[in-house]
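Got some structures for you, see below.
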Structure I
């Protein structure tokens, strides 16, 4: 089966006045359709750089990245923008909702620049909100009137509204208490059960336990669970969280 995500020997080097930073060092990763993958690592490990590449917000210095079999490096800026808008859904720690817009309008936002008629936009937004189990009574509320857990469910619905190939979630429970965070993680798992592909970044091992598979990133390199355990056993001061 063709992986949804297929990155091979990816490097990312940044140049600044202070010199060169080798943020990713030969990273290879495949993610299958319908998989819930967690990428786990401490601050400065390269996980945000990797997420930016997976989200087509940054490009590798070397190596290849294919999304649904398409080599992303062959696309121009307009094609990349369309890819981000139609094949990728983003969920952030800080929700990134418009505070004075209604829940329904926030979820419809990714459809504004499409050819989708207004009525269909609303229908798709309603379906996405139902998929994350937000009660209909909240649809006309402004997003700043919601709880943190409700806002994150709205953000997940917004990520779903274009029926993306992959949902990318960057520390989605970081601003939530443990009970609310668990509710959000149950939503991701239910979406996985419905066939959605989810890639979640975290530094929290309890969050990682909800995923089908976890890979660890350290100093710009990916490690399997076994390699991570071996590293910790060899150096007990090494920790997998910040």
Structure II
């Protein structure tokens, strides 16, 4: 099955939308196929403000219907306690909210952006999607992440080379309780570091230790602005560590 066939067979659907590479491409294909699709953005403490703004701008550019669901994600004890399978509970909460809203709007099919590159790795979040019977058109059509990027570029979508989103909860070490204050601290310092030209980086935390993870290609930027970067991090953390072995690719 190709993506056009998918939306010919499923021409009325709700889409879990983050504004990332995958969900934006799915939204584009659904609209191009003339499908009745509404994008649902679940806004929690786990998404930086700039991601929300980017997602809304992209949806507006595509002339898509978007509904924003505000969810107090830290009110779920299994999520705030941050176990190793936190993503399972998080996906259950987020997609549960989408399923409820979609049902009220008359949608019985809910889609997500899992692609074929994710199929080989079992993640707690994917288990939740199966349990909730969420459909993944990219995976069902065998479309990999690289293919999504290529097709997005050909379609003129500005998200084609956008770095992968990773929710702010991934910055807090497993087992350490997640609080709004900890997430805000990370968001603030990451926003401050962008001005040095850093992209696709993370500030991970363990207590009052900050570990800055950057791609190898940007190591020179970090060294060039070392003193200023350390000063920014030291305002919020007691110790700063640099990690140049950052390789993850992860959307939310």
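Please state which of the structures I, II yields 14.7, 42 when Rg and Dmax of the Cα atoms in Å, for residues 40-111 alone is computed from it.
Numbers: I: 14.7, 42; II: 13.4, 39.
Going label by label, the one that fits is I.
Work out which structure the value 29 belongs to, where relative contact order in percent (Cα under 8 Å, 6 or more apart) was derived from one of I, II.
Details: I: 29; II: 19.
That value comes from structure I.
I have 14.5 for Kirkwood radius over Cα pairs in Å, for residues 80-167 alone, calculated from one of the structures I, II. Which structure is it? Working shown, then result.
Numbers: I: 12.7; II: 14.5.
Computed on structure II.
By the measure distance in nm of label points 7 Å out along Cα→Cβ at positions 56 and 96, tell me the structure among I, II with the highest figure.
On the way: I: 1.4; II: 2.7.
With respect to distance in nm of label points 7 Å out along Cα→Cβ at positions 56 and 96, the highest-scoring structure among I, II is II.
Out of I, II, which one gives 3.7 for distance in nm of label points 7 Å out along Cα→Cβ at positions 48 and 104 as computed from the coordinates?
Values: I: 3.7; II: 3.1.
Answer by label: I.
Tell me which structure, out of I, II, gives -10000 once helix-only ellipticity at 222 nm (-39500 (n - 2.57) for each DSSP H run of 4 or more, over all residues; to 500) is calculated. Intermediate results must be reported in sequence, preceding the final value.
Numbers: I: -10000; II: -12500.
Computing helix-only ellipticity at 222 nm (-39500 (n - 2.57) for each DSSP H run of 4 or more, over all residues; to 500) on every structure in I, II gives -10000 only for I.
Bear in mind that the values in this text are calculations on the coordinates, not laboratory data. Computed from a predicted structure; not experimentally measured. Cβ atoms are built from the backbone, for glycine too; each structure is taken alone.
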